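Multiple structures follow.
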Structure I
Amino acid sequence: MTNEASWKEYLDRFDILLNAELPETPYDNKDYFNYLKLNSSRQNRWLKKGNINNSLIEKIRSINSPQKWFIITEPWCGDAAHSIPFLYLASQFSEMIDLRIIWRDTPPFIIENYLTNGGKSVPKLIVRNEKGEDLFTWGPRPEPCQKLYHDLKNRNADFEEMKIELQKWYNSDKGQTLQKELENLIETKL
C-alpha cells in the first residue's frame, strides 16, 4: 500500500478491511476492528446526510488556482469519521481542489511534520497551492471539540466517557463548526 490514496481508494480501504478473512494489524485486534465498523457507519451517515453551508460553498467556489487538499488519517480514527466526510463534500464544489488521503501509519510518515502538541493526532488537513507550499492546516478536531477533549483528559475521564462525550458533540454539531473554521481559513489564508 502506498502512502497516498484517492477518495475512492480511501472508501475501498474500509471495505477491504471489513471483509478480510484475516484482518491486518491493527484490525486483527477486536477493539480496532469495532472502531473500523463504527467509523464506516458514521462516515457513511455523514456522506448521505451532511450538508455544506452556502457560505462555505461560496468560499470554495472562489478558489481560483489549483490546490491539493491532503488529509492525514487512518480508518480506526473516530474523529475522522465525523470530519472527513464534510471535507470531502466541501471539496466537490471546486474543480480547483484535488483531495488526497495520506495514511498516517505508512511511510513516509508525513504526520511527523504536522504534530498537534507533539502528538500524531488525526485527521489533519493540509492545503497546498500549485507550487506545493502549505497554505494552511486544520485538525485534528474543531476547536470546541478539541477543548472538550482536553477538558475530559485533564479531569482523567476514562476512554469510554471520552468516546461518548465526543460522539455527543459531533452528533449535535453536525459538521457546522468544522465548516465555519474551514471557511475562515480559506478567507484569511488565501
Structure II
Amino acid sequence: MEMERILVVPTDALYKRYGIFEGFLRVELRDFLDFLEENGFFVDRPDAEHDEGKKQVIPYLVFLEDGKILLVKRTKRQTERRLHDLYSVGLGGHVRMEDGQTPVEAFLRGLERELKEEVVAKVNQIDFLGLINSFQDEVSRVHLGALFVVKGAFERMNEEELFEWWLVGLEDLKKYENTMESWSRIVVGVLPSFLSRR
C-alpha cells in the first residue's frame, strides 16, 4: 500500500514569518497562502508524527448554524487514541499530496474534501480567521491549525459511529472547556470577538 504523504511546513520558517506564538494568531488568508507556496512540502505521514521540526498543516473547521456551534465528542472508535472522549468544536484533517498539484492547491482542495468527508450540510460561507499553534501536548506540537468558520445548515456527521454531536450556543460552550482538546479551548476564546463583528 502506498504511503500517505501530507502537507507540512518547517517549524522554524513558521516562527520566522509569524513569531513564536501560543494560541491563536490573526493572519490574512492571502498571506498564509503565500507562506504555503514558499514553504509547504509533502512528507510521509509517519515521518511527521513525532518530528517537531515540521508542522503538519490542518484545516480546522468550526461549523456555525444560526449562531450555534457544532460541538462533537470523539468516540473510542476513532483511530487517534490521544483524542478519545474529548470534546471539539473543530473538524478537519491532513492535507494530502493527491489533493492538488501545489501546496496551495492541495490546501484549498483538502479543506473542501475534509468538509465533505466530515459533515452532511449546506455551506453558505467560509471565513478564514488565522492560525492555531500550541505547545500544550505532543499532538499540538507537531500540527498547525488553519482556522475557518463555516456557516450553513448542518444535517449530520458522515461517520456517525465516530462522533456524538450537538449544536450549542456560545454561552454554553464554557461548561465543556475542561474536557476539550487543546485547539478547541483556544477557539472558544477566539469565537466571541469574531461573531460580534458579524
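Source structure of the calculated read-out (mean count of other Cβ atoms within 10 Å over residues 108-115, 19.4) within I, II: II.
Set I, II, criterion relative contact order in percent (Cα under 8 Å, 6 or more apart): the highest-scoring structure is II.
Sorting I, II by Rg/Rh (Cα atoms, Kirkwood Rh), for residues 36-91 alone from high to low puts II first, with the largest value. Hey, helix-only ellipticity at 222 nm (-39500 (n - 2.57) for each DSSP H run of 4 or more, over all residues; to 500) derived from one of I, II reads -16000; which structure? Source structure: I.
We did not get these values from a lab; they are worked out from the coordinates using the rules stated. Just so it is clear, the model here is predicted, and its values are computed rather than measured. Cβ atoms are built from the backbone, for glycine too; each structure is taken alone.
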